[in-house]
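Student: Each structure below is given as structure tokens.
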Structure 1
Amino acid sequence: MIKLRLAENFRAVFYAPFYATLALGHFASEGLDVTLVDSAAPGGGPAGLLAGNVDVTWGGPMRVMKYRDEGGPDLLCFCEVVRRDPFYLVGRPPEGGFNLRCLSQLRLGSVSEVPTPWLCLQQDLRDLDLDPERLSRIADRTMGANLAGLGRGDIDVAQVFEPFAEQALSAGFAILHAQSSRGPTSYTTFTATPQGMHRHRDAFTRMTRAMARTQAWLSSNAADEHARTVAPFFPSIPVSGLSRSLERYMQARVWADDTAVSREGFSRLAASLRSSGFISTLPDYDACVVNLPC
């Protein structure tokens with residue numbers, strides 16, 4: 001067995017395919033002994049790579065783009081797993097219905113825990129010729145705090161992922177907008193250093209094959225089975241609620257159905273990061289991505 005240390009970006013429902021791959025034994029079937037290692041903080045996996053504490057991490061290609069934009073060290077991404085944005089806007093529908101233009105008249109609690117969902121939503125607003133800087137936005141609350149704010153009525157819309165969307169529905173709120181609806185936006189891949197890619201290329205190819213097996217499994221199994229499989233990773237979430245969360249993600253096509261990193265999704269993410277000022281130049285797909293055979 002080939003031993004690999006894999007940094008978990010943070011525990012989240014939209015990362016369920018990674019947990020399913022572990023639970024189903026797909027890594028082991030490919031001859032891999034994968035140890036899941038906690039990251040110090042969301043987005044902390046690359047630091048662990050560079051320190052030599054882990055061999056590979058999962059997370060957003062945005063980290064690869066950011067490191068390169070700042071002059072290195074260079075990182076590489078491979079094997080796309082989350083292909084569409086897993087965040088939602090939740091709240092009470094305004095009279096006449098909701099679309100993103102309504103945000104100019106509403107109080108928004110945006111995600112503070114990670115940067116990508118707000119950076120991507122900003123681009124959606126700019127595409128509608130809206131200035132995201134002119135929104136009435138609370139930027140420093142957690143998703144849980146924003147749900148509480150909805151209940152108190154001091155915000156109108158909260159930006160959340162699952163299971164917070166499920167909690168919002170249970171509390172009588174509605175999903176107003178799914179950020180997945182913009183189409184491919186490369187959200188989560190594996191990340192490695194160039195040196196690690198050279199050293200572990202065979203192991204990373206096996207990881208890619210294992211994820212491809214999980215993608216095939218996802219396409220032929222219902223959300224209930226997926227929920228039962230990954231439930232041990234989410235002991236605080238009722239299996240029924242977890243199943244509903246996973247079903248919404250499946251319907252939204254949040255997860256990739258092949259392992260290649262989408263050029264369209266990569267470009268969309270890069271454009272969003274550049275327009276927000278998070279990066280200053282658009283990255284070269286071919287310099288950042290390695291598509292391994294599966």
Structure 2
Amino acid sequence: MSKILDYLIMDYFEGISFIGCGDHPRYGAVQKDHFFSGYYGIQYNHGGLMDFAIGDSPRRQVDGPCAFISQPRLRYYYGAPTGKTRHHVFACFKGARTDRMIRDGLLVLNRRQPLVRIANPERFLHVFRELIAIIGHNPPRNYDRAVLLLEDLLLQLHEQPADGPEINSHLVPGLKKLENALKQDPQMEWDFVREASRLGISYPHFRRIFRQHTGTSPVNYLIKCRLRNAAWLLLHSSDQISAIAEKSGTPDEFYFSRLFKKYYNLPPKSYRKEFKYQA
């Protein structure tokens with residue numbers, strides 16, 4: 001009997017130790033001269049501005065969904081600009097399997113071009129949150145699944161398309177202004193045909209460059225902003241779900257709950273119960 005049980009124990013995914021993880025929708029901290037002692041991490045800026053530098057390299061500012069692999073022996077600076085917040089997600093790990101990932105090319109350590117733009121941020125975030133839901137418990141609920149999800153994220157980093165052609169520089173300020181307005185007032189009734197007209201371009205062209213600028217369509221970006229606002233209200237207010245749906249621009253509570261569950265992998269009530277103590 002013991003031999004049969006030994007046969008059923010799978011060790012394919014062995015060799016990873018998870019150090020820590022987090023999902024912070026409104027993160028204002030800055031990591032200065034930060035070292036990762038003996039472990040690696042996927043650091044993901046899902047939304048907002050992030051200042052970034054490695055070692056003594058010039059500091060640069062990036063906006064929107066991008067990720068980088070943090071590694072030992074390097075000094076990092078990353079965080080939101082003063083007075084700003086951003087959506088930061090991370091998972092750190094080490095172990096013999098990590099060495100194999102590096103050797104076989106799955107885990108790419110590129111110091112010259114460390115930042116990877118994420119073309120499908122919702123998919124990337126969904127997998128990340130699945131991983132965090134597992135490794136946030138000690139011990140992990142399903143270790144093998146956690147390693148599989150980690151490798152899924154690393155594979156997605158490989159799959160990101162090369163940057164497209166530059167957006168005409170005269171359109172960038174208008175796009176940034178609209179992007180910030182959507183974050184500040186997602187509950188408003190937005191007319192993107194009208195916004196395209198204000199930029200002096202056709203709606204199809206507007207959709208194309210908006211996706212290039214943010215990584216997603218205008219409608220999906222608006223939904224994302226509304227749900228982020230709802231997530232913040234769930235953690236920082238005692239409002240009823242119906243009131244939060246209304247304040248977030250999605251007054252149909254049933255539709256709001258369905259959208260929220262699709263985006264956060266939890267219904268609003270469960271999200272509040274699971275994360276409110278961390279807020």
Structure 3
Amino acid sequence: MSIPLRCSLAAAAILAASTALAADAGPTCSKDGGVTIPDPTGDDNGPGGYTYPTDAVYKPGSFDLTKLEVVPTGDTVEFRVTVNSRIEDPWDSVAWGGNGFSVQMAIIHIDTDHLKGSGVTGGIPGTNVRFAEEEAWDKVVLISPQGPTRVNSEIELKAPQWKDRIIVPKITRASGKTLIAVVDAKALGGKPQASWGYQVLMQSNEGFPDKTDLLTRKVNEFEGQHRFGGGTDYDNDPHVIDMLAPGADPVKAQHEALGKFNKAATTAVKPEDLAVVPMVYPCAK
């Protein structure tokens with residue numbers, strides 16, 4: 001039995017409308033402090049012109065953030081970071097004490113009080129970004145393929161002043177397109193609250209980082225086998241491939257925020273030369 005054309009067209013229209021609504025859906029918040037924050041696909045290009053390294057392990061969509069989920073469960077909180085490509089383990093991280101994936105690293109910043117003068121405005125070493133004083137981060141959850149011993153060693157070496165603020169999850173793993181980290185709520189200062197702000201910076205795990213970079217991969221002017229391209233060969237450009245962004249046009253907001261750095265600062269780069277990344281407060285009233 002054939003379906004009338006008008007019914008087919010109506011069904012197609014409904015499907016298109018529902019797809020558009022899903023794509024445009026904003027954050028969802030739960031009473032227990034949980035939150036889901038979607039992010040557009042296709043914006044894994046930093047300020048608009050970044051390109052992936054040329055090696056085949058960096059598959060399209062690997063750093064294209066599509067969603068952050070914060071899921072409180074009892075005395076723990078599960079952070080889920082989803083990207084636009086299946087997460088794989090081409091470098092066999094398990095063999096070197098890792099967590100079952102190789103390429104991605106997600107840096108989740110949390111502002112627990114939204115107070116000027118409270119928290120940290122500096123970015124994690126190697127990201128080359130900063131935060132506004134009123135949106136400073138209080139805690140960071142590092143989702144890295146490296147095992148906890150290596151991550152804690154890097155923190156002690158490169159960010160000792162923040163070691164009480166940087167959280168290495170008790171469990172880190174990957175499932176499908178999602179990175180999953182489980183942390184104790186007490187490490188965050190308590191269970192998530194509706195007033196909290198979040199920012200996820202997508203980076204790539206670098207097993208042999210620069211002496212000042214905390215396991216982050218550099219963005220250079222031209223891409224290489226294991227280097228992102230489209231930036232500069234200095235440490236003035238943000239080494240961020242994708243991030244959460246607020247507003248009705250998050251892609252534009254991301255490109256504008258990451259594009260505002262001092263391109264003339266090629267040596268002796270100061271904090272004020274770096275791009276300011278915004279926090280997203282999805283449940284605040």
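Quick note: the coordinates plus some simple rules give every number you see, no bench work behind them. Here the structure is a predicted model, which means the values were calculated and not measured. Cβ atoms are built from the backbone, for glycine too; each structure is taken alone.
Student: Quick one: helix-only ellipticity at 222 nm (-39500 (n - 2.57) for each DSSP H run of 4 or more, over all residues; to 500) came out at -12000 when computed from one of 1, 2, 3, so which one is it? Write down the numbers at each step before the final one.
Tutor: Values: 1: -12000; 2: -14000; 3: -4500.
Derived from the structure labelled 1.
Student: Hey, another quick one. For structures 1, 2, 3, which has the highest computed value of distance in nm of label points 7 Å out along Cα→Cβ at positions 58 and 106?
Tutor: Of structures 1, 2, 3, the maximum of distance in nm of label points 7 Å out along Cα→Cβ at positions 58 and 106 occurs in 2.
Student: Starting from the value 70, 44, 41: which structure in 1, 2, 3 was Cα extents along the principal axes in Å calculated from?
Tutor: Of the structures listed, the value fits 3.
Student: Here's something else I'd like to know. Using the calculated result 16 for relative contact order in percent (Cα under 8 Å, 6 or more apart), pick out the matching structure from 1, 2, 3.
Tutor: The read-out comes from structure 2.
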